[in-house]
Every structure is written in C-alpha cells, then in structure tokens.
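There are structures below to look over.
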Structure P
Amino acid sequence: MLEYAIVPSSLYDSVIDHLRVNFPDEPLNASVGLCVHGKPCPLLECHDMKTMQDGLSIMAMDKKTGKIAGVALNGISIKGDTEKAIEEMKSIDNLQYRRIFGLLNDVNLELDLFAKYNVDKIFEIRILSVDSSYRGKGIAKELFSQSEMIAKQNGFKVNIR
C-alpha cells in the first residue's frame, strides 16, 4: 500500500538517495550520461534540493517497507528565472549538465509560457522518478495527479493539453 504526501525536509536526503539509484534511467540523463547509478551528481542534486525547498514535492511511500516508491519534484518558476539560469550556466563546466539544462532552457524561452498565459509564476513538475521495482503500477500517473492537486491548492491554474 502506498501513501502519497508532501516530501518533508527530514526526508530530503532519502529522496536524493532514491534519485541516485533511479533517475539515471530517465531518457535525457541516459542519453548524455549525466548521472551514474548510485553515485552523487552534485549539480543535479543541488537543483533537486532547491526544488524540494519550495515545499510542493510529492512522494509515494510504501507503508509496509518505508521505501520511497516514487517522487515528483515540483517547484515554482518565476518570470525571468530561465534567463537567470542561462546566465548562471555560463560558469558551469559540466558538459552533460549544460546539454540537458541548455535544451530545457531553450525550450522554455521558445515557448514563453509566461507571456502565453499572462502569468508571473508557473508550477512545474521538474523531476519525476519511480523506483525500478515499482514501475508499471501507475505511480507516475498518481504522482502527476497529486502534483496537479497541489498546484490547484496553491492557486495555480492548471492547463493540461
């Protein structure tokens, strides 16, 4: 039985441990080799910690084992954050990190969702990860649904297309 809840600060390190093992399978990560299974990835982990500090991230916890089955790291993006991130990336030497976040930042600039929806802040699902032993059970779908509820509870208009 899984329990879905906001990630408490006391479990941030456990979420990072979960991501070290499970997030390297994510297609963008796998394609550029940013993360290695079970090893720290300081740049990404710093990004993950900052995201969790927004207090909007959701986890699926196996009540029987206490194991984190999956996480959705949700954060708020403020108008101008993408431009700031692009500027900050100029000082980062990690080519894999720059490839992934360069692509994501370019897409964000091109879409310009702030102008499209006339808003100053956007709720984002930044990281979605499910433990390999729990995959295929609808956990990612439920994490997405829970994230949508959190967004609405925090005053964000949800547009899913």
Structure Q
Amino acid sequence: MNKYFNDIGTVLADNLSNGHNSFEAYVNPTETTFEIQNISVVEVKSEISRIKTSKATGHDRISPKLLKDSVEVVAESLTNIFNKSIEKGVFPDDLKIACISPIHKGDSKLECCNYRPISIISVVAKVFEKLISRQLNGYLESNHLLSDSQAGFRKK
C-alpha cells in the first residue's frame, strides 16, 4: 500500500497534458508584493480557540484539547516560535512530520485504489499553517489576484 501511494503522484503527473498556458492566464496583474507579517499573540489565541477538539493528535502527542486548555500558558511561546520561523524563512522540521492513515472509500478492501491517504499533522503545525494561510488568502483576495474561475478552497 505504501508503494501505491508513493508512486501515484508520479503516475498522475506522467498522464497530465502539457498545457501551454502560463500562470499569467489565471491571475490578475498587480504591482504589489506579498510578505508574511509577524503574528500576534491575539491571533494565535484566536486560532487555537477555533480548533476542533475531536480531531486526531499528531506525532508530537499534543492533542487539540490539550492545546486549547493550555492556551494561556503556551500562546506567547508559540507566537515567538512562529515569528522566528517567519523571520528565518524556515518551517520547523518537527512540524513537517505527518502520520499517514489509509481510509477505505468503498468496494474491495483488498485493492489499494479503494483507499485514500489522510495526513495527520501536529495541531501546532495546523495553527501555524492556518495563520499563514489567512495572510496569504487576504492578500490574494484584496488584490484581486485569483481568477473568477478559481472557486475551490476559497471563502464565499
């Protein structure tokens, strides 16, 4: 099963058409640039408050409930780690680790193609990624950089 999921990206890429459209065909021109801004303790606390405690725990064994319950103790330290990461331009290696679980989609359980992989990452990584995502999406939306035909993964 591991080989199947490791190879599937290569197989899909080999079967893609060689489109001749450049990215300029899909985005609106702009004179502005994007730079990730430092994150505030208030933003970190707010994002932690949105965490669903029913979600899985990552490899670091920090559960969403534990993070939520300890927000007043850990928010400032997490903010410092996040901002140091932004300053250095490096996403911490420990936050890149994911546990992969195959989830059965249906049909025969003996066929690898009937499973989809789910990556379970650290709840701390989720918080950091969501904070950066908010900044990036805010920039893209406010500068009208996304094509109207781009509908997936956008706020309505």
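Bear in mind that the values in this text are calculations on the coordinates, not laboratory data. Just so we're clear, the structure is a prediction, and the values are computed from it rather than from any experiment. Cβ atoms are built from the backbone, for glycine too; each structure is taken alone.
Using mean count of other Cβ atoms within 10 Å over residues 1-8 as the calculated read-out, with 14.0 as its value, let me know the right label among P, Q. The partial results should precede the final answer.
Working: P: 14.0; Q: 11.1.
Working through the options, I get structure P.
Say we calculate distance in nm of label points 7 Å out along Cα→Cβ at positions 65 and 105 for every structure; which of P, Q gives the highest result?
P
Taking percent of Cα pairs over 22 Å apart as the quantity of interest, name the structure among P, Q where it is greatest.
Q
Which structure, out of P, Q, was semi-axes √(5λ) of the Cα gyration tensor in Å, for residues 57-112 alone calculated from, if the result is 33, 17, 7? Could you put the intermediate results ahead of the total?
Numbers: P: 31, 15, 9; Q: 33, 17, 7.
Here the read-out was taken from Q.
Given structures P, Q, which gives the highest value for distance in nm of label points 7 Å out along Cα→Cβ at positions 97 and 121?
P
Kindly point out which one of P, Q the value 2.1 was derived from, the read-out being distance in nm of label points 7 Å out along Cα→Cβ at positions 49 and 73.
Q
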